[in-house]
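> I've put the structures underneath this note.
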Structure 1
Amino acid sequence: MSQYPQATFLLSVAAPVQFPADLGAEVAFAGRSNAGKSSAINAISGRKALARTSKTPGQTRLLNYFELETNHRIVDLPGYGYAAVNPEERRKWVPLIDALRSRTSLRGLMLVVDIRRGLRDEDRALIDWAEPARRGVHVLLAKADKLNQAERARVLREATSLLCEIATVQLFSAHSGLGVEPARERLAALWAVAPAA
């Protein structure tokens, strides 16, 4: 049975005026294109096709809202990095992402990082965008099943050391189920973060 039996797609947002009411709590999900963000959303929600997955990078073009429980939402942000998105479309995202950060209901960020690539400057910039002094930030080192146990442990150590003061970090694999339950617990903890002052 799904952890969130009421989980549903809420709406896609292309402009700040389309945001849902700024009530309850929401957590943004972000990551480089093809890092496994949609798969992570599906695994955590316990719904196989809540978020669309694709082998083609950059399929998320809007801010996609999903309501997992009453007044508890996740926001799927467009992937960044090497996705083949035209520059004009990418420019439209900037005011949208900035408007998202101003919402009282935004309580945290769940950042999905391909464990084989590690944390990059773009990932760190997104952590800074989330203002970790005011909101919770949790990093999923996704696709952990692609590395052996020693390699996973090394990357986890390095990421934890790098982010020790600003974010929590865990191993995750939507494919094998590794870390799914701890990720759900972190999501609940992020929803419970007090609104940013």
Structure 2
Amino acid sequence: MKILSFLFVGALVAPLFLASSKTEAITLPVAGATYQIDPVHSTVLFRIKHLGVSYTYGRFNEVSGSFVYDEKAPEASTINVEVEVASVDTNNEARDTHLKSPDFFNAAEHPKLTFKSKSVKKAKDGKLSVTGDLTLHGVTKSLTADVEFVGAGDRGQMGNKAGFETTFTLKREDFGMNTMVSETGIANDVRVTVSLEGDLQK
């Protein structure tokens, strides 16, 4: 009787175990299609060292643009991102106002931060090496970053989506943002994370 009970329980549990052990397949974006960046589910974050003792974090709340990805021909892929500088948000109104001033971003004179890709190629670990022009504070510099493909697929009523993420470091002084740059003030290096979710355009 105990043997029969064990076999019965095993028959019930085994399918559940097998189902949970399956590896979920990663769906690739629709080749050569354009995805419009979803501003609600996309994020541009930054981190900078403060007084040499801690990190301060912030984000930009308004991001737009589009991307195209073709796995078989990555060189045909493109990405264009536009950020509203005045949407900077560090969870402190006084600091945000200062960041928008001529001391830092000068949002009135330079209202947008943009990135436009110029080349895309395969990199290590399945990532993409994306090179393009980053324009910040009225200065344009070439930037190369490793971009991770996060996922893609048809999500029913939510639509057909795809997502990518990258993290890179830039120097404030390269873009003419020299206010309070020091090891015991506000650091020169800024770590930036860009996480994008896009909706397939029909």
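All of the numbers you see were taken from the coordinates with simple rules; none came from a lab. The model shown is predicted, which means the values in this text are computed figures rather than measured ones. Cβ atoms are built from the backbone, for glycine too; each structure is taken alone.
> Could you tell me which structure in 1, 2 was used to calculate helix-only ellipticity at 222 nm (-39500 (n - 2.57) for each DSSP H run of 4 or more, over all residues; to 500) as -9500?
1
> If you work out mean count of other Cβ atoms within 10 Å over residues 40-47 for 1, 2, which one comes out largest?
For this comparison of mean count of other Cβ atoms within 10 Å over residues 40-47, the top structure is 1.
> Next question, about the same structure. FRET efficiency 1/(1 + (r/R0)^6) of positions 32 and 144 (r between Cβ atoms, R0 = 25 Å, to 0.05) computed as 0.60: which structure among 1, 2?
Answer for the origin of the read-out: 2.
> Comparing 1, 2, where is distance in nm of label points 7 Å out along Cα→Cβ at positions 48 and 104 highest?
Sorting by distance in nm of label points 7 Å out along Cα→Cβ at positions 48 and 104 in descending order puts 1 first.
> Assign the value 1, 8, 17, 22, 23, 17, 9, 3, 1, 0, calculated as P(r) over Cα pairs in 5 Å bins from 0, in percent, to the correct structure from 1, 2.
1
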